Structures are given as C-alpha cells and as structure tokens.
Structure P
C-alpha cells in the first residue's frame, strides 16, 4: 500500500516545476525492452535495507567513517535509499528510520539555511546538497510544512552561494567552483523545483554554462574544474547527469558525454576510488537517456552490485559502509521509479 501511495505521489508531483531550460526529453521511440527488476535484485534490496536500518544511530544519523562520524550528507543518502523503496516518514516498514533521519536533518538545519553536522571537517556544501535533495524528495511526497520551511531556506543558500562562473565549491560563499559540488546543488534545485519551490531561471542557466565549460572537447568527458584538467569517469558521469537535471536533454554535450561513459565502462575504466560515486550519477544519466543506453548499462551494474554485496547485506567502501550501502541501494532501486527526481 505504501509503495502504491508513493507511486501516486510521484505521478502527481511530476507535473509541477518543470526545468528552466525545456528541451526535448529522450523519448519512448528508442525504448528497448529488457527485464529491469529480477528476483535477485529484489532480494538484494531487501537484505540491504535491513542491514542499513541497523546502522542508524540513536539520533537518526548515519556515519561517514572518513569524515569522523555522523554526517548530514550520508544520512540523506541512506534515507533516500529508503524513500526509493516507497518508505515515507513514519509510514512503511522502515518509516521510523526515515522519520528519525528527517528529524536529524531538520535539527541540523541552521537559520542561515545551511544544513551541516557540528563535526563536519570537510566543505559542508557536499552534505548540504544531498540534505537539500532529501528534503525536496520528502516534501514532494508529503507536503510537510516544516520540511518546506527548511527546504526554502536551504535553496536560498544555494542560490546565494553560486559563483560568477555558475558553479559552487566546498563552502557557502560565491567564490570558487568545481563540478562535483555543483552537481549536488543542481540536483537539489531540481528536486525543489519539482515540489513547487521557486528557483530563478538565471541560476539554472548559469549552472548549465558552468557544466558545459567543464567538458573536454577532445573526448567528451568532464574535468574537475573549468580551468582545465583531464577527464575522468566519476566527474563525467556527474557532468552528464547535471545537464539532464538542469533541463538539457539533447545536444552534442549529452551525446559526447554518454559515449565517453560507455567507452570507459567497456574498457573497465569505471572502477577506482570513487566507483560508487561515479555509478550513482552514471545510473541516473543512463536512466534518463533511456533506450539502448539504459538497457546496455543497468544489467551490468545491477549484477555487479549484487555480486559485491556482503553476507551481512551491506556494501564496503573506503568512504564508509553506510555510504556504500545507501549509494548501492539507490542505484539498484531506480527501476522502482518511486522517487520524483528519477522521473523522466
């Protein structure tokens, strides 16, 4: 019943808050039929959610081992994994987990709009972006007034923190920018707009230009910053995904980016220290692209994740097992189509 309700919420919310730059979306004309959801996937998700629920701290947070404990970004990622299964705050088998996580995020939402844990030792805009995304998805599925208030403030902070180039950096000040922090903010803004929160058209247009300026013309991949540098799989996946979430659905930038990603996967160059981060965004890019892109991609990453799951039900990562498990579950549950942000 909870999943049915979530599906209804998704269809309702998808008609609200269209992207600032409306270009033709990938169409069903190139749809390719294949079996997305298997018994093995469902069983893996079931085990993963059960494991993840046990990792939650008493205050509702989840840990980022690399950054010294409780973290709003990792907490949001883990809670998004439950939302992707149709769980809502206080409703569903893991509704209590989502509610506690939401309480933790709201407790760390400052009057300035910044959402950050007290012990954060790294630039807070990563966590802020994921936390804003989580609030946007919760609001889109519940219309909770307290969530809306925190979401509006968080969005205003993002808008004010955008630099002259159109991007964002580690701290909520409009100076430098890099692609990895920028995609977090673009995705958060997309979720907020879908829920009816106002985002200036100029903010999105400037963000699109920044992302395009980070693409390398010689291979279609994306570099870390506008100034120069080599392409890499994780940042290229986030580059393509950010264009999609900003409302750019067609063009050379998209085609070249998708080609780059598929070539790197074929060559085995998608593995490394940020493998899960890369596939978190690559899965979204391929899902939105649809057709042969999604059909050729998803079975590969789905089966890889199932094979890499521990007997405990979780996944391992140098960035922490809570992070790894949350990311893996979000990727694997994309075919469920229960999060508004994943609607094409």
Structure Q
C-alpha cells in the first residue's frame, strides 16, 4: 500500500476573533476565546490531512492557555502537531476579523510566537522528505521566520511541490519577500485582487500589465503567463475569483472554472481549502480540469460552513470526492 504523501503547512497558527468575539485588548491568556482557530498554513494542513495525506503544521505557539487550546482543538483532527514549537516569551497569535462588503479584513496583532520560527534539524528533515509544502507572506514579516521559511523551501527535494500562497495582509508584505518566494516556488496561488498588487510590487511596467483591475479571464491569464515567463521554477499559477471560480495557467495550457453555486456562511478558510485540494490532486498527477474542480468543490464547501476548520463527516467527504471524480 502506498504511503500517504507528507505535506507541510509552514507559518502562522492563530486565533481569528470575529465580530462579537473576545476583544483585542482582552488578556492574551484568556482561557475561553470565542473566535476560531486558523492561520492559512494551519487551515491548509488540516484540509490536506482530511484528504488522506500525512499533513503537519510547522508553526509556533505561546506557552499560554491559547496555545494549549489550539493543540486541544487540533488533536482530534487528521493533522500532525508533534512538530509545533512552543515559545515561552511570546503569545500565541491573534487576529481581529471584520467584514467589508462580505469580504474579511484583518487586524493582525504582533509580535506573536509564529514571528520566531526556529530552524531546527527536525524541521529540515521534514522538509527534505516532503511531497509538498505551502507557505505565504504573512509569517515572513519577521526576519527570523522569513529565513526559516525560505531555508525550508530551499531544502525541499526537487520533486517537492512548493506552493507559495501569497495571502497578502497589509502591511505585512514587500516586493523583496514576494520575489524571493517566487524564486523558490513551483506553484503560485493568489486571488484576483492580489494579481495587480503582485504585478505592481514586482515593478512590471504599465504596458506589460493590465491597466485596470484584471478581472477578465484573458487579463488574468496574461498576468499569469508573465509571471511564468519571469520565474523559471514556477510550473503553475492559480488565481481564484471567489464565487466566480478560478483560473489555472501553465506555460502550454490553461483551464477556467466558472465556480459552483453555494450559500456562503463564512469565507474564511475557503482559499486555503482550495489550495489544499489542488495540492492533493497535483501530487496524484491530475490534469488542470480536475485540479480546478477539486479546488472549487472543497473551497465552496468550506465557504458554506462556519469557521476555517469545521467538522467534516465521512459521508460529505466521500460525496465531494465522487463529484470531483465524475466531473473529470
């Protein structure tokens, strides 16, 4: 029997405090947060584990009640938390979430334990065995975590799928971090709002990028093709458009998915579920149409549920898997 793929989510693990939840000025050691556990790499890792992979979170929590609660909540889930680091000097991360026209906005408090990711032999050995890793920009806001994340990506084997999910959170990104991350990545994932930001940060001239917000499939595809031409290690660019589906672009092919009708309960974590599903099927050699279908099915399911790590009954997982297979 084939061993499950090792997939690593590297970066932030934190509590999202939603409107009406605990306030940001409450003590960081509050033992009963009303928010939800999250962080893009953690959300990604949980979803990857639910799809049958050996998935591990490489992050850092405080030696505080919120850190213990995070581990308690993750314990029943199919995700490996044994490599989480514990920081005696810094608190477990917290984010205050608000909504504007249905889209989440984030106040990310700092410093947090995940700003101090330590490059250990254990983490390097995991990276050397990984079939896929996923990392973003937020956890690279501090020099120490940035160096750790980029070193782990560089230590991964050539065959490893290295997913850079830009996940831009102002003001915690820069052109330097984006360029360095793209040089390490084989897959770039971003949403349509992030496309012009990424192009602008990379200083592409006006005649080489869309002069308006690139919402059309042709504009988005042109942007993806430009990035593929600039970064030789990139194999795939994935651009999500919320309820309007997603576009996947390689150098010689592309696939445009129109999206699926869903009743949105909470958009937080939907993009991470998309990324995890896409990565899972990439590891199994699926074509672009299947990658797109899987990403939209699982991203849509996540958006239809409250929280970024909702319960997933076996019957639901099996049903979505059959829907993906029947659409292939």
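Summary of computed values
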{"quantity": "Top of P, Q by relative contact order in percent (Cα under 8 Å, 6 or more apart), largest first", "calculated": "P"}
{"quantity": "Given -18000 for helix-only ellipticity at 222 nm (-39500 (n - 2.57) for each DSSP H run of 4 or more, over all residues; to 500), calculated: source structure among P, Q", "calculated": "P"}
{"quantity": "Per distance in nm of label points 7 Å out along Cα→Cβ at positions 93 and 253, the highest-valued of structures P, Q", "calculated": "P"}
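Each reported figure results from applying straightforward, stated rules to the coordinates on display, with no laboratory input. Quantities reported herein were computed from a predicted structural model and do not represent experimental measurements. Cβ atoms are built from the backbone, for glycine too; each structure is taken alone.
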